[in-house]
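Please find the structures below.
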Structure I
Amino acid sequence: MKERCLIWREDDGEESREAALVRRGDRLCIEEISRGPLTRAMFGASPYGRRIVIEGEFAPAVLAHALYADSTQDLEVVLRQFFQVGGGRLVDIEDALDRENVPYVYAAYTKDEVAFRPAC
């Protein structure tokens, strides 16, 4: 079963960005999607999305630890704090996972294309 939870949304009337957590079994996906004229100018398409996927039974605790959060805290709460209060972005999560040597899969996508990087 797939479960998607909106974590954060920002909209200034022209440009919007949002982050969501998607859970499917022991797989976590964090995605960040932007839409608007600035997105189109920067990436050649709108909407433009990026996502990372982390797998494993302990993925929520590992991700929380990488973000310097209490690993017993609910992951949605941790990510809300990270995006809304801390001003974090998906690239910051990638940096945290890299720092902790946590493997993940990365993809950037538009409605027509996907750029995929396997687990590193």
Structure II
Amino acid sequence: MYIIYGIKNCNTMKKAFTWLDEHHINYQFHNYKTDGLSSELLHSFLQLIDWQNLLNTRGTTWRKLDESIRIRINNEQVAKQLMLENPSILKRPLLINGKRALVGFSEENYTQFINLSN
């Protein structure tokens, strides 16, 4: 079973939902806004993905952070705390199937990820 994590109104998430639906892929959606992000869930993400690859430093949430906060994000522990406080700072979508994870969306990467998972 695929689980896709993110925020419902994100444009990239919408592209991923459309792709999954068009390819008849069964998935569950975990919305950070309504379902939250627990320390345990974030820990499970970090077992599969480096924190640097999970932290979205291009998005609005990052840009809105004070510079004094951004310069302190230099290790996993500090990044983890920031992600727990601001789940929208995680790159989206995050697609997980068992012990495999894919961050972001592109049709090519999704095709490869789904084919390898089946």
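Can you tell which of I, II yields 1.0 when distance in nm of label points 7 Å out along Cα→Cβ at positions 54 and 86 is derived from it? Value 1.0 for distance in nm of label points 7 Å out along Cα→Cβ at positions 54 and 86 corresponds to I out of I, II.
Looking at relative contact order in percent (Cα under 8 Å, 6 or more apart) for structures I, II, the greatest value goes to II. Look at Cα Rg over 2.2 N^0.38 Å, for residues 6-61 alone for each of I, II: the largest one is in I. One of I, II was used to compute distance in nm of label points 7 Å out along Cα→Cβ at positions 46 and 110, and the result was 2.9. Which label is that? Working through the options, I get structure II.
When distance in nm of label points 7 Å out along Cα→Cβ at positions 22 and 38 is computed for each of I, II, the one that comes out at 2.5 is I. Quick check on the output: -7000 is helix-only ellipticity at 222 nm (-39500 (n - 2.57) for each DSSP H run of 4 or more, over all residues; to 500), derived from one of I, II. Which one produced it? Among I, II, the structure yielding -7000 for helix-only ellipticity at 222 nm (-39500 (n - 2.57) for each DSSP H run of 4 or more, over all residues; to 500) is I.
Read-outs: derived from the displayed coordinates by stated rules, not from any lab. Predicted model, so just to flag it, every value in this text is computed and none were measured. Cβ atoms are built from the backbone, for glycine too; each structure is taken alone.
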